[in-house]
Structure formats: C-alpha cells, structure tokens
Structure I
Amino acid sequence: MISFRFFPRDEDPSWGGEWESEVPLSALRNSNFVFDYFYADVLIGDGENDILLSDPVVSVVDFVLMLGLLRHEVSRLGASIVMTSMTKKYVFATKQGGDVELSYSFSPVVSCVSADDIERAPVVAARAALDVLYGAREELRSNPFLAGLVDMVRVG
C-alpha cells in the first residue's frame, strides 16, 4: 500500500501560529496553496522503500494535485509524467498489467505498486495533507478549496 507523509519546512513561516496571510486563511485560493504557502518535504512509502522529496518549494497541495493528474493519466493512457509546479521534480509512471512502475527525478528508487494503489494515491495523499495542514492551522478547516480537495482528486 502506498503512503505519504508531509513534513512542514522549518523555513516556511506559513506553518507557524504567529504568521498571518494577507487574506484570511479561509479565503486562500488554490494558487496560494500551490505557489505561496505550506511547503513541505514529502515521504513516499511504496511498501518496500521510503522515497524522500526534499525541496524547499514543494507545497503539500501541489504534490496532491500532481498525484491526481498522475492517477488520471495512468488510468486513461497507461503512462504519465507529472512535475512539481516550481522546481520541476517529476514522477514517471507506466502501467504494466495490474502494476504500475514509478521512477523519480529525486531518487534512484524504482517503485512497483498495484494499479489499485495508484487509484487510491491522490485521496490517501490529500487526507495526509489535510491532517498536517489542519494540525498546523486549525482555521484552514473553513477554507472551501481545502474542504473540497479530497473530492477533487477522487474525481479528477
């Protein structure tokens, strides 16, 4: 089973309780979450390996949306390459029967996971992202974009 953990970047003030955005947290839009705030390191567990994406400008939401696109393309096309928005770190996926092979620009590991794992991956990542976001900033629970994130990546 594929898993995801997000570790807030210490140098990103948006995780801190003293930080205040220019607009209320409930009014932040998807572009704010992708490009401006809540950067984290991502730990991907493929069942055998832990793959670390440690990049100072990868947001938790950007990573989740990236996985949503990967799932969609693998299910429709059998392959996908998706990149982080700002630093272009990528994950390449190819479907082979009931399995999907994943390779990463940020790790020499090549993962083999089930196609079902890829189908579930965006929702699993979205829930992990929301856990870390809401744990850091309770007021984010009132943000409509975040409230719809799981459904967006489930359908997208």
Structure II
Amino acid sequence: MDKMEIGVALIRKMDRRIHWLGKFDRANNQIDFVIAHRLEKESWRESIIREVAWELDIDRKRDFIVSNMAQLNINLEATLPGQLEPVSVACAFYNVELYRKSAIEQIDGNADLVWLSSSEICNGVTDNGTPLNPLVVLLNEEADVIQHWESDATGE
C-alpha cells in the first residue's frame, strides 16, 4: 500500500468572522489549502514553513508564524478521489498566523487566494460554486479540525 505524508497549513484570519485561506488551483479548477509533502529528514513544521513561504510568496522569518506543534495528527487508510487503490495517509494540521500587515495586504490582493468560511470548507464547495480539493474535504471530515459553525462565531 502506498503511503502519503502531508502537512496542512490552517491559515486563519479573524475579523468579524473566522475565515480560512484557500488557494485556487487553476489546473484542477478547485480550491486547495497549502499542503506540504515532507522531504527527507524534514520535520512536519519545517515542511509547512517552506510551503507557506513559497506558495504565498511571503517571508518565512517576518510574515507568519507556524505553531510549534501540530494541532492534530491523523492516520487513515482511504481510497483518495481519482484513485483506485487505498493509500495510507499520515497528516498533520498546523496553525499558521499571518502577522505583518504588508503580507496580509499582499495575500488579499492576490486573486488566486480566497478566504473561505468554515461552512464552505465543510460543504466542500464555495458559496459561488467552486469545489474544494476532495482530499482537503476528506481530511477535514476525518479529523473534524474545522467545524461547520466556526465562521458563525464573531471575532469581537
């Protein structure tokens, strides 16, 4: 059985409501999260830092911070969307906080980066009908790391 080791960056913005950062994948016409595949001798956290900096084009030392430990680790065997054989998936979810105004403005100005509500993530589709990566939806369903009601809570 094939094995997949990935880290998922949970990039959250709180203004009046909680939103999660997604990235539009033009090749697959879907929204994805920043997902890191661990390199040899690399920690989960290091892989998340590398991918967030690279995919969002922000400075790894000044623009964001990644939690020291995973919020949640899961292991599962599943047949992933588009595959015939089941795979063993080890996944670590890390909280990522953006903290420089210029980085947040850069992200907000990028049309391929979108802020998603918790219900959009749990439903697997944005309010305007764009699907989310089925892998992200499956991992969230298995882990319950993002709850449907979270975007209903105010940040005030």
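Bear in mind that the values in this text are calculations on the coordinates, not laboratory data. Note that the coordinates shown come from a computational prediction; the quantities given were computed from them, not determined experimentally. Cβ atoms are built from the backbone, for glycine too; each structure is taken alone.
When mean count of other Cβ atoms within 10 Å over residues 84-91 is compared over structures I, II, which one is greatest? Display every interim value, and only then the final one.
Values: I: 17.1; II: 14.0.
Evaluating mean count of other Cβ atoms within 10 Å over residues 84-91 on every structure, the highest lands on I.
As an exercise: helix-only ellipticity at 222 nm (-39500 (n - 2.57) for each DSSP H run of 4 or more, over all residues; to 500), calculated from one structure in I, II, equals -7000. Which structure is it?
Values: I: -10500; II: -7000.
Going through each structure in turn, the value belongs to II.
Here log10 I(q)/I(0) by the Debye sum over Cα atoms at q = 0.13, 0.14, 0.16, 0.20 Å⁻¹ has been calculated and equals -0.59, -0.69, -0.92, -1.46, so which of I, II was it run on? Let's see the in-between values first.
Numbers: I: -0.56, -0.65, -0.84, -1.26; II: -0.59, -0.69, -0.92, -1.46.
It traces back to II.
Comparing I, II, where is distance in nm of label points 7 Å out along Cα→Cβ at positions 4 and 132 highest? Present the calculation step by step, with values, prior to reporting the outcome.
Numbers: I: 1.0; II: 1.5.
Going through I, II one by one, distance in nm of label points 7 Å out along Cα→Cβ at positions 4 and 132 is largest in II.
For which of the structures I, II does the calculation of relative contact order in percent (Cα under 8 Å, 6 or more apart) return 26? Please report the intermediate quantities before stating the final value.
Numbers: I: 26; II: 32.
This figure was derived from I.
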